[in-house]
Structure P
Amino acid sequence: MTSGKHAGSFAATALVVASMVGTGVFTSLGFQLVDLNSGPQILLLWLLGGLIALCGAFCYAEVAALLPKSGGEYHFLRSIYHPSLGFMAGMLSAFAGFAAPTAITALAFGEYLHKAWGGLEVHHAAALVILLGAAAHSVSTQTSARVQVAATGLKLILIITFIAAAWTLPGEGDIRWTVDLKADSVAVITPAFAISLLYVTYSYTGWNAAVYGLEEWNDPQRTVKRALLWGTVLVTVLYVGLNASFLHAAPVEKLKGQEAVGHIASTSLFGAQAARVISGLFAVGLFASASALLWAGPRVLAAMGRHMQSLSFFAPRGEVPRLALGFQIAVALLLVFVFSGKLRHLMDVTQVGLTISTSLVVAGCMVLRHRHPDLPRPVKVPLYPLPPLVFLAMSAFIVAFSAVKEPLLTLGGAGLAVFFALVWFPLKMLRR
């Protein structure tokens with residue numbers, strides 16, 4: 001798996017899978033069932049979400065092969081467009097892309113653990129999982145790789161076991177599974193389906209996790225390509241299987257409009273007492289997600305510290321960016337204990353900026369093809385330019401929907417992105 005100080009494809013793929021499989025797949029189904037009423041509609045929704053994520057993964061793999069440095073969007077945007085856009089993406093990633101999701105995942109861990117064992121308060125459990133993950137990733141790249149592979153492997157075993165049990169036991173599900181071409185095709189072209197697809201794409205967030213520590217992989221070009229593509233395909237299969245299992249396990253009326261669909265499905269399948277154990281296992285699985293965020297996130301600030309004198313204290317003195325890791329821990333703990341009630345609002349505000357950053361990298365794939373058409377490309381997007389166009393169309397829909405639904409939040413998110421981009425210029429003057 002590893003060689004020297006670097007990690008290989010298994011660790012990179014584990015990082016991608018763990019980053020993607022967070023709370024979204026365990027909370028989204030109930031809200032989709034408010035407007036969608038058949039198994040084929042729901043499963044198509046999750047397949048399309050995986051296809052859109054795969055389009056983004058192909059584009060990132062090509063860009064990463066041409067620009068093989070750590071830092072993710074920070075490095076890509078500063079190299080393709082301008083350092084100010086890289087700074088914007090780096091700041092948004094550090095706070096909204098990693099610290100806030102770390103807090104959200106840790107709180108979800110606390111909620112599931114509390115359902116399983118009420119003796120530990122939610123916020124304390126959240127702090128515990130953050131500190132355990134941080135301790136694991138403060139040692140070395142090899143240790144991080146081993147911990148992530150082990151945690152993600154356990155998570156996959158739990159999910160696969162749940163899916164197998166769900167289809168072995170007689171479930172209480174009553175949703176329609178037969179394809180009704182007329183009814184299903186009408187549902188697919190409704191605004192409700194498009195809005196549900198939007199939220200499904202959020203559940204696939206994290207497919208780009210392997211690019212943040214690009215220099216830490218053995219044979220980074222090939223490793224990142226494998227991790228992004230195979231990780232996304234694997235998660236798509238898991239998401240389809242999990243949602244099918246939830247629908248088989250519990251009746252629609254019990255799931256509709258509910259957030260804790262995993263707990264509801266477990267109760268229907270195994271009974272209330274066994275469901276407590278299942279909730280505890282889901283909590284264990286969420287450790288892998290928190291761990292992935294704590295591994296990838298500090299690499300953004302570390303890359304910024306290497307290029308910017310004003311942030312040079314974040315540049316790692318060894319192979320592990322411990323100060324950047326400590327910063328992410330501090331922000332995540334602050335969010336858990338002080339701002340937990342406002343976390344979702346924070347994510348809504350910053351989602352526009354994160355979407356813009358990701359879209360600029362995907363568009364950068366097209367920009368680099370135009371600027372350097374003859375440059376050797378060890379990784380190429382298949383069916384080009386279809387994948388980047390599909391991804392950019394979905395991103396435009398996300399921003400447009402956000403602008404219509406929450407104009408002030410969208411304006412605030414776009415304004416925050418512009419603010420971070422403009423802050424780079426006075427920082428550059430101070431450097432001089």
Structure Q
Amino acid sequence: MVDPAVLAKRARDVVGAEHVRTGPAAAPFAVDGVTPGVVASPGSEEEVSRLLAAAYELEAAVAPWGGGTKMGLGAPPLRLDLVLSLARLNRVVDHEPADLTATFQAGMSLASVQAHLGEKGQFVALDSPFGARATIGGILAANASGPRRLPYGSARDLVIAVRIVHADGTVTKGGAKVVKNATGYDMNKLYIGSLGTLGILTEATFRLYPLPAVEETHLSAFPTLEAAGAAVAEILGSPLVPHAVELLSAGAAPAAARAAGISWAAGQVGLAVLMGNVPEAVRAQLQDVARFCRGAGSTADHLVTGAAHTACWDAIREFPGPGAPRSLVLKGSVPLTRVPELMSRGEGLAGQRHLPCQAVAEAGSGIVRFYVDAASAPPERAADYVETVRGVAAELGGHLVVLEAPLPVKRRVDVWGPVGKALRVMQGLKAQFDPKGILNPGRFVGGI
């Protein structure tokens with residue numbers, strides 16, 4: 001058991017008393033009901049290194065914290081002594097517009113990153129939700145991408161270099177600040193999606209893309225998920241290169257339509273297709289999208305532009321919106337052709353258990369998210385729903401993880417699900433990179 005007073009003193013020696021919280025002031029940084037004894041906010045990579053070295057010496061459990069938007073991901077921590085907030089590591093380290101690369105500190109918000117790059121007509125192809133708060137480090141630790149994953153790839157495909165502070169305070173770097181690198185194992189990918197269990201990311205270098213001259217959206221209504229899925233198949237099988245293809249269940253579609261200022265008939269499924277290019281190309285491609293949708297049986301078709309387009313995608317990305325019930329969020333990944341079936345069966349199983357549920361899918365990437373209001377349901381009912389839908393996802397050739405859940409539900413299910421033979425490899429990496437098990441203990445797959 002780590003003495004919080006001893007840990008707090010060590011933290012103050014590193015970052016200064018004004019950047020250390022203890023007692024009630026640390027409560028906002030609780031993780032699944034576990035409040036840390038100390039919260040420290042380092043202002044440099046060196047301070048991160050010194051804090052981790054002290055924690056390693058004391059065998060204090062450490063959880064990194066960015067904007068807090070992804071803290072629902074993972075199992076409850078086995079223990080938590082120190083939250084290491086990266087909020088002060090929020091600078092642009094380097095930007096080479098001609099090379100289409102840029103380096104940012106991990107505590108910089110996605111919105112701030114995009115605002116900086118936008119001044120040069122560039123962007124990093126991440127559109128994780130809650131970008132005003134979500135930080136680069138948190139997005140990469142959770143491997144959270146967004147609808148634009150379809151043409152640009154996931155976070156793992158966009159990062160070309162990282163700087164990492166390991167459990168004992170050692171600082172290492174992986175990759176290089178060039179788009180083309182030497183062949184060999186890409187160490188960057190090891191840390192992305194590891195939930196801070198192998199090291200704490202302090203900097204990341206990205207490959208960039210030019211901002212499209214214009215982006216516009218075609219939003220269609222369909223009577224069934226199957227009909228919308230047929231339109232998706234036509235679009236993805238065509239020469240078109242959409243920037244995002246989102247399939248919205250009948251319960252989710254009205255939110256996107258409302259944000260776009262479009263009236264929406266009850267019970268209609270939604271399909272949103274985003275195109276980006278020069279204006280003439282975008283309009284021509286969206287005409288093809290409209291043709292495919294009408295051929296699949298759409299009941300209404302809308303062109304969404306300007307501020308309405310932006311609001312529509314904000315609503316999709318951050319569904320169900322501020323204050324809306326979403327106590328249980330699941331993410332299923334299945335082959336593209338099985339997306340409508342997983343959505344339909346997942347919603348049906350929720351209805352059987354009297355759990356309000358809506359589904360939003362990145363239909364071009366095979367990702368389905370279920371947003372379930374389970375706050376007032378018995379935890380065993382919600383846990384049963386998780387396991388049943390996970391079984392459906394497996395039956396369809398995929399898998400399912402829990403992104404957010406009430407603590408009583410997390411205590412009844414494995415939030416990550418089975419990972420098979422890969423678990424032994426992950427355990428070996430954890431033992432090598434964090435032999436004392438101080439980084440986010442218990443929160444990753446297999447209790448890592």
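Read-outs: derived from the displayed coordinates by stated rules, not from any lab. These numbers come from a predicted model, not from an experiment. Cβ atoms are built from the backbone, for glycine too; each structure is taken alone.
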- Message: With distance in nm of label points 7 Å out along Cα→Cβ at positions 146 and 378 coming out at 4.1, pick the structure among P, Q it was computed from.
- Response: Q
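When percent of Cα pairs over 21 Å apart, for residues 274-345 alone is computed for each of P, Q, which one produces 51? Before the final figure, lay out the partial values.
Numbers: P: 44; Q: 51.
Answer by label: Q.
Tell me which of P, Q gives 34 when you compute relative contact order in percent (Cα under 8 Å, 6 or more apart).
On the way: P: 34; Q: 16.
Corresponding structure: P.
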- Query: Which of the displayed structures (P, Q) returns the greatest value of distance in nm of label points 7 Å out along Cα→Cβ at positions 202 and 306 on calculation?
  - Reply: Q
- Comparing distance in nm of label points 7 Å out along Cα→Cβ at positions 10 and 314 across structures P, Q, which is largest? Q
- Message: One of P, Q was used to compute helix-only ellipticity at 222 nm (-39500 (n - 2.57) for each DSSP H run of 4 or more, over all residues; to 500), and the result was -24000. Which label is that?
- Response: P
- Task: Determine which structure produced the value 2.5 for distance in nm of label points 7 Å out along Cα→Cβ at positions 50 and 162, calculated from the coordinates; the candidates are P, Q.
- Result: Q
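For which of the structures P, Q does the calculation of Cα extents along the principal axes in Å return 67, 50, 44?
On the way: P: 67, 50, 44; Q: 67, 56, 40.
Clearly, the read-out refers to P.
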